[in-house]
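**Q** Below you'll find the structures, each written out as structure tokens.
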Structure P
Amino acid sequence: MSDFMALQQQWTTWLRQPSAVQMPHVESRRLFIYRELFFNNISSFVENTFPLLKKHLPAQHWQSLLEDFFAKHYCQTPYFAHIADEFLQFLGTQSALLQAYPWMFELAHFEWAELAAEIADDSMPVFVQGDFWQQIPVVSPFVWPLVYQWPVQSFAQQKNVPEPEACSLILYRNQQHDVQVMQTNPLTLMLLQKLQHNHQQTGTQIFADLAQQLQTDKLALCAAGQEIVEQFIAADILLGVRC
């Protein structure tokens, strides 16, 4: 290993954990300023992505998380936009904290998903306006069904951690590029997933399959589903029909 590479490795190791190795032969004031800027930059990005996680964790645990992430996690990407992905992976390894705060990972995943929805890059499919029931529906690529065991959408409004309660959510980005969350139910998520994987069935055929799967009356399900279809259209979840 060359002297330069050895110095570089010592430098990066010291930046992560100043107490673990000898300080490089550089003016200490400059080193500490550089480390503070680097740590604050990473911390700021994490805090901006996970504000609710920071809010609901005790301050000392949040600070320890940031320091351990900075010191021990080796990111696999140089892109700042992917730091949230890396932090979520890191949280999944924190078994003691996950046991102490069983809501922690789901809340972090929800906040990560919101950022992922904001920066998601995909091409819009070709569609025209038409009859959902008689033609093949086209779903936006910017829609994600989510299921949690904690009411993650309630953490923002509550000072204390809410009680565990299963929730079904639809995270989506409309055509104005606004990320929104729709609170829904397992049946609506089943319908959404069928729509997302559909390439050849009309809306009526999709509901007929769903009725058979649920062992319920097709006409009754279609009548009840009309309101859901209208909600999906208004939210830009359903874009139109295939040309």
Structure Q
Amino acid sequence: MFNKCLVCNSIINSKIFKNRTFLCPLCKNLMIKDSFNHFMVRCKNCFYPLVDEIYECPRCNMDAEHLKIYSEYDYSASFTRRLFERYKFEYEIQLRFFWAFQYNRIIRHIIESNLIEIEKLIVIPVPCSKVNLKKRGWDHMLEICKVLKRKFHINYLNVLKTNTLAKEPALEQKKLNLKERISNAEKKFRINENVLNKIPKNSVLVIIDDIFTTGSTIYACSKLLSSNGFNVSQIMAVTAFQEL
């Protein structure tokens, strides 16, 4: 698969290669520095990155239900973002293995720290748009989920589908408030009821997407799931990146 560092092309020794690191020690250290865990703490209720625990969490102030959303990397950090851009925008599909390794590490950390049984966990990918699916030929989050299941034994289900009948909003998303953005985002997706019926009611659902910006997509997907019989306490979300 990879025998050289994904970034600088230096040779990766066999021990690092077997650990699925895919980066040389120097580049791995640069990626670690892009993680919120390197320079911030997290809200104990919702995982939002905070400069210090003494500060109030802005997400908790906005979201009374405290949906847990764990984002690993700062989107403004160009080193790690570039690796995802190569995967998503430059169609380097082989990088799905690298990013599946990252999502597996994050998900394992969450379930261990929250004492969640892996058997109860079901990952739900946010589907890409029909336009991007046609352009790319594959769904970037679905491909990551396939590797998560095959290599790391983490189950996933395509519960969310793109609503092909949804119309574009009259106003740009950036001109809307969060409530309006969530409402628009809800219209972009629908529930696949045949798949939904396969999920045991005691499951823990983890929505995964690439980036958390305003939160409209994640909150819309969570709302769709909660309106179909799942409590918000059973729902979490994981993204690789977050814009602060």
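**Q** Have a look at P, Q and say which one yields -16500 for helix-only ellipticity at 222 nm (-39500 (n - 2.57) for each DSSP H run of 4 or more, over all residues; to 500), as calculated.
**A** Label of the originating structure: P.
**Q** Who wins on distance in nm of label points 7 Å out along Cα→Cβ at positions 197 and 213 among P, Q, i.e. which is largest?
**A** If we compare distance in nm of label points 7 Å out along Cα→Cβ at positions 197 and 213 over P, Q, the biggest value is for Q.
**Q** From which structure (P, Q) was Cα extents along the principal axes in Å calculated, if the value obtained is 49, 46, 39?
**A** Q
Any read-out appearing in this document is the output of simple, stated calculations on the displayed coordinates, not a laboratory observation. Just so it is clear, the structure is predicted and the values come from calculations on it, not from any experiment. Cβ atoms are built from the backbone, for glycine too; each structure is taken alone.
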